[in-house]
Structure P
Amino acid sequence: MRRIVPYIAVILAMLIWAGSGIAVQQSLLYVRPFTLMIIRFTIAILVMLSVGLLVRSHERRYPREGGSLLALQLIRKKDIPIFLLAGTMQPVLYFIFETFCYRSLSSPTIAEALLSTAPVIAPWLALLILRERVTKYHIIGIVVSTVGMLLLVLIGSDSFELGNPIGIPLAFLAVCSAVFYTIVLRKIPEHYSPLSIVFYDQLISLLFFYPLWAIVEGKACFTQGFLLASNPEEALAAIGYLGICSSVIAFILFCYTVRQIGVTEANAFNNVRPVFTALIMLAFFGEELPLGKWLGIALIVVGLFVCQKQENLPFDDNLQA
């Protein structure tokens, strides 16, 4: 049972993140991008601080071996640089590159396809930096699931104008930031709980986002108002979803998974996000799924199963450091 817990965790994380794009679009109707980021991560910090302190208080009264996944711990001075690096990679750089990628490219479909390429890049960076083995099954599974992701994202789309080409390198930088973040997670000492890691990462991000917000949007917020439209009630649920579900629950689940199964296998599950997005659009917005999209979903699922196969073959040894 313990072997499947990380896989359940990462699937739940991808399901939550699949709804994030819809929530971001809804939120941006009422608040500016950097304003959304500081509200979102401030909510996340307050939630994690409350939960972490409650769990820590409970553990002092009822100690148990190994501690809790939700305990909030202090950072040792020697570990501050690795936390700073993690927080800089994601959320800071990833969200900046992602936001301006969506704003540069005219088609969100193309942006989503480009931002979903983390599984292709992750194995090679993990091999070079962490010396994680890349097996034959990793490669086959990632290729199959990536083809499925492209079918799912691109089939049936009627808008393919590129827009500003700068969006392409921005998407690549966003993906690299996300992959480097998962690599840094593997370097953080094992005794830190997932909640502690995510809490400090996002606290560090606020130290970056507040000055950026003040420079880019602060004046407009104070002179023109924080809200871009009236009747913001529709955005409250979306912002709450981003702050609690996407920024707390999903990040903790993904952090736990990376530290359990590794960078390559955890990032392979990024290809399942478009599947969940398509199913959400089908269930709640009535968007149709043509046969090609169902084929894409099937390829993604098959590719993920192949990617998790553990059998060692001579081919594997050639890809070990």
Structure Q
Amino acid sequence: MKSTQIDWLNIGLMLVSLILALKIPFELFLFSYAVLGPLHYLTEINWLKEKNYFSKSNLVFWVMLVLACLVSLKPVLDSLSSWSLSAEYLSSWDNSAMQYFLYEWSPNFIFVGLIAGISFAIFDKAWISFVAIAIALAVGYLLLKEDLFMLWMGAFLPTLIHVYIFTGLFMLYGAIKTKSTPGIISVIALALCGILIANYNFIKMPQISKETFMIWDKSTFQGLTESFTSMFNMDIEKNKEGQRMILRIQAFIAFAYTYHYLNWFSKTSIIKWHQVSKKELALIGGFWAASVGLYYYDYHVGLIVLFTLSFFHVFLEFPLNVQSIKGIVQSVGKKEK
């Protein structure tokens, strides 16, 4: 399939994601995150490995793995401490010093991951990246009490910025690189979808089942909605307009995540992430099937098991994000000359 055809396909996938997000915002997100998400993590990490993670040092893999484990440790242990099968073994976890430390430092670990991704993508010598990481740790420590730092690093960077802003930049770089008019249209359409959702009236309120709401309520993404309202000083009252505001936020989250995954799968013929050995394909397929099975068995269990993998793919994508931004800047610079 030609790149222009894929761009038109992406616009179609975007519209499908938008319509579904407005109709079934909670159900769509939960489905996309459980079914499309794990397959995206696995195929992208495998593809990034073939590209040396767009890094100038193989050490990026281990640095990002350690950071992903550190960031995911608190939410995973929080979940396990409230799970009936493991609660008695973690009775001392709640309100412990370690729980507070990880809560306070997780945004800093994400910030360090971002700086590490930038430095590993730019510098040939690994020691320079480790110096940058040390500086990032110190700067992050000084910013730990800043609400905006905690909000942007802890809540938005690994979620909505990752799936919406970085996806848009990746699309823009591809459109500029291939000189595709439909590609530019798709980037504009992505922005317009966000604006439309933010202003959608929801005259007919979507009906959410009690089971669906309970699953969403147990997920960590309820916190993302709360962070969104906090960031924009939204006073969500318990009335119809308050419900509409919650639905707008959730519809945007559902749209951003769903299209992020679909955009990746639509680029098969361009970036050729599917060209792997039969052994790798079997491993990916088996792990994906097991992941979906876990979510089907108990959504909460699926979140616990796959939380680290989710964050790991976010961290490993940082050098690729750097390349996209670098490519856009260089292309704009050439045109100005």
Structure R
Amino acid sequence: MLPKIILYDEIPADLLERLEQHTDVTVIDTFKGIPDTELHALLSATEGMIGVGETIGPKILDLAPRLRVLSTISVGYDYFDVPELTGRGIQLMHTPNVLTDTTADMIFMLMLCAARRATEVHENVRQGKWREAVGAEWFGSDVHGKKLGILGMGRIGLAVAKRGYGGFNMEILYYGRSVNEQAEKDFQAKRLPLDQLLAEADFVCVTLPLTDSTKKLISSRELGLMKPTAFLINGGRGPIIDEAALIEALQKRVISGAGLDVYEKEPVPADSPLLSLPNVVTLPHIGSATHETRYAMAKCAVDNLLAALASQSLVNCVNPEALQHAS
């Protein structure tokens, strides 16, 4: 008998067909709003789930006693209580490798757009304000040859460092829990304490995951350590930066500008000052949003789910120790 799974997202037709060949698939839009009786019937025999954007909490887990695998179509797993899943013997799979270069490209785009004031001067052109050769009031800042400070030298941080060092002749600084020998060997990167990095870097790029220790890592004190000519770029997670403190720093020109793809609350509220400040570039959390990468993420998640259900070797498991708790 094929294992029963729930797909709570849209995936390409060929990948859905593959799932249907190996599992008994039920497709839903969301768990929200499903009556308890229907939810119980849906989950009672479910062994796996795949999708993104749903909080899989205790209520759902209690109704799914046979659940063995959760496969999220994302690298982040903020929606999941990992210790809770581990204690229940449920493996959590994610897609950490397929979006690295695409996200690094986006981070560099944010850096370039923020430094050259791209959205601001673009809007000036649209409004018909470009009537003569531009003066200093439209000037931006160079990126090449500057100091690039990266918070979190993991896969994405390393890809950003590669672009900065090889393409823009930037000096690479980084802050992380441990030494990254590859970054230091290939890009002459220097590991610094956070305060020193903030004081020295011309561009501070956040690529960290959200944890208890990184939440609001950058607040008023940290922003005050940055150069007034520096830019803060967030391609990690929104809550790593204290948004109210950032808004104040941008309004008072404590730092020169920011480029943001993530926010404390998403979608960002329409009345947020971030959307009206001229020295901010705002994107709608599109780090991995290309056709090629989203397909690769979905394929990876399907591969992850099928491998875990078949008890095969796992390469993208967040909590391999869950197998020790499985009944």
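Bear in mind that the values in this text are calculations on the coordinates, not laboratory data. The model shown is predicted, which means the values in this text are computed figures rather than measured ones. Cβ atoms are built from the backbone, for glycine too; each structure is taken alone.
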Query raised in the report: Computing distance in nm of label points 7 Å out along Cα→Cβ at positions 72 and 304 gives 0.8 for which of P, Q, R?
Result: R
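Out of P, Q, R, which one gives -21000 for helix-only ellipticity at 222 nm (-39500 (n - 2.57) for each DSSP H run of 4 or more, over all residues; to 500) as computed from the coordinates?
Of the options listed, only P reproduces it.
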